[in-house]
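The numbers here are math on the coordinates, done by the rules we state, and not lab data. Computed from a prediction, not measured in an experiment: that's the story for all the values here. Cβ atoms are built from the backbone, for glycine too; each structure is taken alone.
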Structure P
Amino acid sequence: MRLNVGFILTRRFTLCALGNFVDVLRLAADEGDRSRPILCGWKVISATTEPVSSSSGISVQPDERLGAPERFDYIVVVGGLVDEIESLHPDAVRFLKRAAAAGVPLVGVCTGTFVLHRAGLMRGYRACVSWFHHEDFLERFDGLKPVSDQIFVVDRDRLTCSGGVSSAHLAAFIVERHLGRARAAKSLHIMIIDEAMAAEVPQPGMPLALATDDPLVRKALLLMQQSIDAPLSIAALVRLVEVSRRKLERHFREALGMTPLEADRLIRLEQAKHLLRSTRRSATRIAADTGFTDLPHLIRVFRAAEGTTPGRFRDEPNR
């Protein structure tokens with residue numbers, strides 16, 4: 001085999017992050033989708049033989065115990081719920097430290113990056129963290145500024161990604177490195193993913209300009225994002241967060257230096273920019289999908305914020 005990957009799963013790990021990563025390997029390892037591990041192999045390894053439960057409740061049975069880390073080309077830690085990052089078995093932590101000492105590249109997927117940092121294995125490295133967990137990371141760790149504005153980060157022998165679909169793109173990067181671009185593209189095409197995304201592609205999600213540790217503001221921002229195609233009125237928002245309009249606006253002003261309406265517009269504008277860059281949807285549809293009244297409304301807001309139109313923005317990839 002030209003590529004051999006070991007997976008360590010945290011308790012309550014994210015199932016789709018594991019599945020996307022493994023399926024890229026599976027489809028690259030053989031002709032078609034027959035799943036024979038000819039060119040690459042993968043194993044779920046653990047300190048015990050007990051099944052590991054995912055955040056969805058579906059459990060995965062480890063293939064084998066930890067053993068020697070040198071038998072793998074990469075060791076991938078798949079995280080999930082933030083509250084479980086400290087529950088990794090001490091033997092698994094020691095295994096990761098032995099792997100690092102032996103020069104085996106370590107991969108953090110989703111909150112797997114938290115686990116690696118907790119083990120002292122990310123000092124001096126850049127690390128990718130989901131925008132959703134950006135503040136959680138800052139609250140827990142000192143000495144490492146997380147990257148939350150791109151889908152994955154490769155820094156020497158540490159590779160980290162935000163989870164979800166980004167794990168497929170990180171896996172494709174690894175497959176291309178070892179098995180060639182054609183194998184990586186084949187995997188993604190069978191998974192109905194148009195093409196491999198570069199590490200620098202921005203994460204869809206909350207703009208970093210809206211990062212805050214104010215729980216009231218964070219709750220309001222998440223409600224805004226969840227209703228991005230049908231923006232909430234201020235009256236509806238204050239009803240949902242159960243505070244007065246004056247209190248909500250004061251918290252936004254103190255935390256972000258803007259009003260709730262300005263924050264809502266920024267969320268929708270950033271999502272429109274993401275869709276323009278990452279999809280082939282028409283600008284008219286994107287305007288509808290991001291809660292703008294119509295295309296002229298999107299164009300007016302876009303020109304005021306970016307100094308250009310949505311069409312020109314899409315045609316200028318380095319903007």
Structure Q
Amino acid sequence: MEFGRVPVNELNNIDFSLPKEPAFNKTILPGKKNKNAKVYVGCAKWGRPEWVGKIYPEKTKEKDFLKHYVQHYNCIELNATHYKIYGERGIAKWNEQAIGKDFLFCPKMYKGVTHFGKLTDKPFLVTEFLRGVLAFKEHLGPIFVQVSDAYSPKRKEELFAFLKSLPTDLQFFVEVRHTDWFKEPASKELFETLHALNMGAVITDTAGRRDCAHMHLTIPKTFIRYVGNSLHPSDYTRIDAWIERMKYWLNKGIEDIYFFMHMHDEATSPELTVYLVDKLNTACGLNLIKPQFAEKKEGGQGSLFL
């Protein structure tokens with residue numbers, strides 16, 4: 001993800017602290033721990049050749065990447081569906097890799113709906129997109145709707161009308177990026193509307209756009225897009241802050257947390273995921289799976305999973 005990227009030499013000058021807990025969240029969380037709360041951790045895509053020999057066995061072919069990905073994570077923020085509408089048959093093949101696992105696919109809505117023209121002019125494309133992703137069946141997680149950086153609150157009536165048209169039996173999260181959405185009164189109206197529609201607000205934590213890490217919960221669930229910087233020291237202190245916030249939310253009764261690891265260079269996403277999961281399991285008494293790295297055999301040939 002390139003959104004919010006800044007030069008490496010500027011990272012030490014950024015205040016990465018997370019905002020204080022919004023007062024609005026107290027009306028969303030019940031105040032006591034939910035014993036059925038679930039935490040999902042994943043990446044944005046499974047098709048990373050840099051992971052071959054790292055968390056995928058040596059010589060793994062691209063067609064087998066997903067088969068191995070589901071051994072290391074319990075969800076995927078599925079960006080592939082943003083670039084193409086996939087039919088039921090193709091998605092069913094992906095879904096086969098998750099059968100028998102507690103694994104969720106969280107598809108991003110097709111950009112032909114969200115990034116070109118009016119949102120409300122695309123009923124056919126929306127129907128076809130949803131027809132495809134429903135093939136994930138019990139492995140379908142929340143769907144997230146992202147509008148472009150240029151989509152401002154001046155188009156709020158269009159956005160709200162579109163969101164109201166979406167099926168109420170599916171879970172949606174919404175990501176806005178235009179800076180005016182994070183200023184009053186637009187932010188208040190956005191979060192209140194999402195709450196009324198039982199939709200979540202995506203939280204995006206990236207270096208160059210601190211306003212997008214808004215911390216608002218509009219439902220007792222959250223969808224976090226964390227963008228690291230190739231294992232820069234700040235990546236770890238930022239994760240530490242997130243551990244504390246997620247622990248707080250879990251203690252206050254949040255139902256579901258979806259945390260997606262992004263990097264400008266995705267090669268090192270598994271390393272930071274391991275750090276996240278180890279700390280989260282310890283702090284919150286969880287037993288989340290994490291990437292298992294391949295151990296090189298003597299002579300550098302082949303791999304053996306630990």
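Here are a few things to note about the model shown:
- Which entry (P, Q) yields the derived value 0.10 for FRET efficiency 1/(1 + (r/R0)^6) of positions 26 and 50 (r between Cβ atoms, R0 = 30 Å, to 0.05): Q
- Of the structures P, Q, the one that 14 was derived from, the read-out being relative contact order in percent (Cα under 8 Å, 6 or more apart): P
- Given 6, 24, 30, 23, 13, 4, 0 for P(r) over Cα pairs in 10 Å bins from 0, in percent, calculated: source structure among P, Q: P
- Test item: helix-only ellipticity at 222 nm (-39500 (n - 2.57) for each DSSP H run of 4 or more, over all residues; to 500) calculated as -13000, pick one of P, Q: P
- Value 11.9, calculated as Kirkwood radius over Cα pairs in Å, for residues 106-177 alone, assigned to which of P, Q: P
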